[in-house]
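Several structures are given next for inspection.
Every number in this text was worked out from the coordinates using simple rules, so none of it is lab data. Remember, predicted model here, so these are calculated numbers, not experimental data. Cβ atoms are built from the backbone, for glycine too; each structure is taken alone.
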Structure 1
Amino acid sequence: MISDIQKLIDDYLKWLKEKTSLRQLDKWVEINTPYLDRHNDYIRIYVGNDAGGYLLTDDGYIITDLEQSGCKLESIKRQELLKMTINGFGVQMAGRNMQIKASAENFALKKHNLVQAMLAVNDLFYLSESSIKSLFYEDVLAWLDLSEIRFTPKVKFTGKTGYDHLFDFIIPKSKQQPERIVQTINKPDKDKAQSIVFAWIDTKENRAPDSKAYALLNDSMMPVSSAVIDALTSYDVKPIPWSRRQEIVSEFAA
């Protein structure tokens, strides 16, 4: 089993390397990653020199794109959620820019953290005010409270590869149930499912042997595809469509 998981991790890292490209832009280097944003465009970051190290930034792309799409982040609640999300990856805001500093020794980790923060913020806020009144994450948060489920939000674990992974909720172990790790997917697609699968298999060996992983899938706009369900199920991440959340209450609340 360990050799199978190791091959999955090796294949993932090989795919990541092969699908990453670089381009020189004056004093900056543009890095095209294989991850897709909500427009199905490849996520790009920019790297420049910074006091003997490196500065990595999205050049304001994520926040600007969301605001231009009608998703304003002006409310105190949304600003707090934005800060909590990016802080989990060690990323800071400089105006609209998401950025992180790195050294030669930790460059790979910092690059990973910035890209994951960009994807997390993109997914949290991708719908405009005209389309939805509340964020899916906030809906899940309210449901957990209403269902009297104990949890800790936004917990970061370091995986076997040395990469950090931020999970939305951790439900602690009880007498009846093991530790439960819960991730929300606002706009379920195969790429996001694979990203969660990698985060889970990378951290699984560092958690208790009986820990369980769940993915809460927002199906309020459209049904979740079988490809997403299969990708999660194949690697022991239990998919829970939001419309069927009541089926899992007893398992989460125990």
Structure 2
Amino acid sequence: MQDYLYNLFCNTTGYTVESTSIFAIILIITVYAIFKVLKFLKIKIDKRLAVAVTPYVILGSSLRVLKDSRMIESCLFQTPGIYFFVFGITFSLLVILTIVERKTNIPYYKVMFIVGLFLISPILGVIRYRNFTGIGYIIVYLVPWIILLKLIPWLSENKIVTGLHTFDGTVTFVSLNYFGYYEQHILPRYLIDFFGIPFSFVILKFIALVLILFVIDNYSTDKEFNNYIKLIIGILGASTGIRDFMRLFSLV
């Protein structure tokens, strides 16, 4: 059992159908449990919460890049351990600072955001940035999507969530198409192999996000739950996108 768990959580050769399925189940259960806890603690799921957690998404992504570059070795800093590690920090601060806000009227999200900046600053400082060509490719391919999202008459949060996943897909495409990276995740690898070109992943991701957000907006009446699901979807896109962006920028 110990060997099985080690291979499951510390495997560095890529994801399998089994590991992907297990991680997906863990994710669903965890996401639901967190929502219930937030409701119990009466923490509103709004723009303030999104601002508060933003630096911690970058924290998780940057720690993963340090793991990929072998500057740190523990498998705690790869999926899914990195999510639990960063979540522990984020949620602890969220609860503490929310209590402080209720007693002092000091906005929790401002303090939490600033603390997050202090946490990520030294990590971002040790990463070597050198692949400016790759960043140029990303900008060129990403600009048309940004213009398209700007022109679409849509909720701003939907544009942000779709933009984050489009950014993720674009970084994946540039990494695979121009710099010889290998896609570790099962579904993206299958789709790219099926259509034969990495750019298909960007288009499919965009279409999928539009459909998912359409369903959320039109078939769910719980506004706060809708905001929560959108926040989670945005975090998932941002975390992988930022991690891959930083890997490509530093040529890890």
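With relative contact order in percent (Cα under 8 Å, 6 or more apart) coming out at 29, pick the structure among 1, 2 it was computed from.
Source structure for this number: 2.
Kindly point out which one of 1, 2 the value 44, 36, 19 was derived from, the read-out being Cα extents along the principal axes in Å, for residues 65-160 alone.
Working: 1: 44, 36, 19; 2: 47, 44, 24.
The structure behind it is 1.
Kindly point out which one of 1, 2 the value 3.4 was derived from, the read-out being distance in nm of label points 7 Å out along Cα→Cβ at positions 73 and 97. Can you show the working numbers first?
Numbers: 1: 1.5; 2: 3.4.
So the calculation was done on 2.
Related question: Assuming 43, 18, 17 is Cα extents along the principal axes in Å, for residues 177-232 alone as calculated from a single structure, say which of 1, 2 it is.
2
One of 1, 2 was used to calculate distance in nm of label points 7 Å out along Cα→Cβ at positions 121 and 209, giving 4.2; which?
1
For helix-only ellipticity at 222 nm (-39500 (n - 2.57) for each DSSP H run of 4 or more, over all residues; to 500), the calculated result is -11500, so let me know which of 1, 2 that is. Don't skip to the end; give the middle numbers.
Values: 1: -11500; 2: -27500.
Structure 1 accounts for this read-out.
I have 1.5 for distance in nm of label points 7 Å out along Cα→Cβ at positions 185 and 201, calculated from one of the structures 1, 2. Which structure is it?
Only structure 1 yields this read-out.
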